[in-house]
Structure 1
Amino acid sequence: MATHQLTLKNWGWIILAASLAFAIKFWLALETDGTIDVPGYQDHLNNFREFGVGAYHVVGKFGNPFNITPFNIRLLSLFDYLANITGVPFRFWLRFPCLLADAGSLFLVCRILESSRRMKAETSALVLMALSPVSILISGFHGNFDPEMIFFVVLAVYLLGRQRAAWLAGLAFGVAVSVKVAPLLFAPVFFFYLPSLRKRAEFFIAAGATFIVGTMPYILEDPVGIGREVFGYGSLYGQWGWTRLLMFLLNPPASSVGSGYHPLGIYSVIATAGKYLTLAAILIVSYLMSRRKPPPPLYLQCGVAACLFMILTPGFGSQYLCWLVPWLAGLGWRASLLFSTTGGLFLLWSYSFVGELGGPGKTIFFEVVCWASLLPLGLLFYRRSLKEMRRDALSG
């Protein structure tokens, strides 16, 4: 089956859209304060300078646990250094790499789809990916490391698709996990996709070695504290999806729930069980996809895992929405438009509420609508995966 090469005109539209999005994100990064994550990261950096690895036992002044990886401590130090020597605020340097990561992810997705014999590079979907309000608001405004993290996951997918050495893709995946440990949700997909134990060993040994190098020497000083706070982090409970609906149904007093970071009683049990059930669901689905002959493309499998996580996760941060953006381009412009609309409206109201321009009722409404839109998107991922398997079998 022939590949779907993008023409010069197609690339022109994609580059134009990416340039416009980059300009908007650049302005937001330069002129806005961002969410509470921006001063939160500055507070984390200050705590680390004061307490060293003991900061992993200190709760930040915003109530957020010190859960960042040691690798990110170096990045935060670099951003603070650049702010001091340039006079450009820390908040800009925290967000500027997100702009570059989005551009890199867009290019890699274009190349993945363009070179695939089993998927189509749809220009309209790629333009929507470039202009996605989810990416614009998270990368330009929010202030977190998720766009960089997902770029390295996409890079690992690209390298394996180009038949590069498994260890090289493992290095990219290891960098992703060094930025944030959330890419571990994709680990079952890569494990079952790789065709042999040797390839799996190459990939995961390289990834593990990269992560360990990035954590040195701090991991040697307090491996238990770092492991507990970084790998045990469960995000905010009751702020998304089925846990939000559960809170509506139970309507518990705030004192019985605790903070979103540390739920109490039955809610702690629900949060823990939900986290492990989500990981188990991804593990099972990844295994079942690998059993198909031929299996779906790795790119689509990662989309299935990301969508499944977003549907089932009991913990949530609004920046997580950017994890889905690169994979939706493979479903076509309708899927991209659906998520851009629901996700964009949710983030717009969420961030405007932070800026005291909106209200919590509208934010929750658009949050639930955004979460509900993931259900048909998950079905689309499943159907597209089956379609590509049948198409590949027939072409074989």
Structure 2
Amino acid sequence: MKNRGYYGDFGGAYLPEILVATFDELEARFEQIKQDPNFWKTYVALMSSYSCRPTPLTFAQNLTDHFGGAKIYIKREDLNHTGAHKLNNVMGQGLLVQKMGKKRVIAETGAGQHGVACATMAAKFGFDCTIYMGEVDVIRQRPNVFWMEQLGATVVPVTDGTRILKDAINEAFRDWVSHMDTTHYVLGTACGPHPFPEMVTYFQSIIGLEARRQILEIEGRLPKRVYACVGGGSNAMGLFSGFSNDPVELVGVEAGGRGLSTGLHASRLKSDDASPGIAQGYKTYFLQDDDGQMKETHSISAGLDYVGVSPILADMHDKGLARFESATDDEVIAALKLTMQKEGIIPALESSHAFALAFKEAPGLSKEDIIIINQSGRGDKDIFTVADAFDDPKWKEFIRTKAEQYHA
């Protein structure tokens, strides 16, 4: 057990006995497809025809000029079908589900992008689909809930615990235990029991492979740093995978919330509030108290509001293979606003964490240096949260008018 799916001291597969056979089958199937070069070709061809792969690598000329330091490039996962990097993982797992002969998929979601992607995949492949989502996230991500339901998925609001992402994961596991023969759990991030961290990273690595090839084609050299936001870790692992063997600094940016000193954040690797523990089938850093009880988290972004982190990133942190920082809610909103005004690009609140740190550090780099920011998703899903943060009077009037129409 110790060596199964471990990354240093983190990872593993801590499973109830009832799930062991299901995970054995999943691991065996995953090992088969990794050894089959035709599977990867099929996957890339599907993503090329159904989605927008390869996604562009955009030179941010105006932001570069504004900061006067490193050349800033943006990896545009927001242009991937469904608006985020999440489709990379779910389409790969969808092909795997076909091979396993199962007819139903379930998923958890926080920001809703994974839920929309999973509902999209289920519609494409003809699977039944159930999405678990914390009640808090259902409220703040209502546009994504609407699209999931229109795509044919059943969205189940989770009212247990803190009613956010970790609670949705717990509920999805409960469902899976009861329907293992017909159902596959499409875990959305590089967390959970083995083989999920490795499998999600495998499919998301398409981001980093593309970005590396693209920057060499455009600039003829590698970047100095690459930046990605870190919730569970799927988009970060996707970008980092392309540069892990290069002399490139890998920088992950967690949710600093209202500040690390306040306790109202979701920073596992940068703060002192996390410690190693075992939950949800794997070992990693969790925000927990001395008794192992999970703490409440806070982030302006639903997708980073998670109590744990990928065991692969935890290992990279301990070994100094990547650097982890945090960005506060206020810094994130400022970075989002600047990106919109300077480049006409609207990053998701999650992605805006990476932008915030990159903007802080870019002026201190040479004009000869290159940095890449992974824009893991687009920001239209965050319109309610962002409009409130901007305190936009026209938006408030729109909401009041709509409310009056509904109650007329």
Completion exercise
Computing distance in nm of label points 7 Å out along Cα→Cβ at positions 125 and 229 for each of 1, 2, the value 4.1 comes from structure 1
Fill in the blank from the handout: Computing helix-only ellipticity at 222 nm (-39500 (n - 2.57) for each DSSP H run of 4 or more, over all residues; to 500) for each of 1, 2, the value -14500 comes from structure 2
Fill in the blank from the handout: When 1, 2 are compared on FRET efficiency 1/(1 + (r/R0)^6) of positions 21 and 373 (r between Cβ atoms, R0 = 25 Å, to 0.05), the highest value belongs to 1
Completion exercise
Highest-scoring structure on FRET efficiency 1/(1 + (r/R0)^6) of positions 181 and 285 (r between Cβ atoms, R0 = 41 Å, to 0.05) (candidates 1, 2) is 1
Handout entry: With Cα extents along the principal axes in Å derived as 61, 56, 49, matching label from 1, 2
Key = 2
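Readers should treat all values here as calculations from the given coordinates under stated rules, not as data from a laboratory. Computed from a predicted model, the values in this text were never measured in an experiment. Cβ atoms are built from the backbone, for glycine too; each structure is taken alone.
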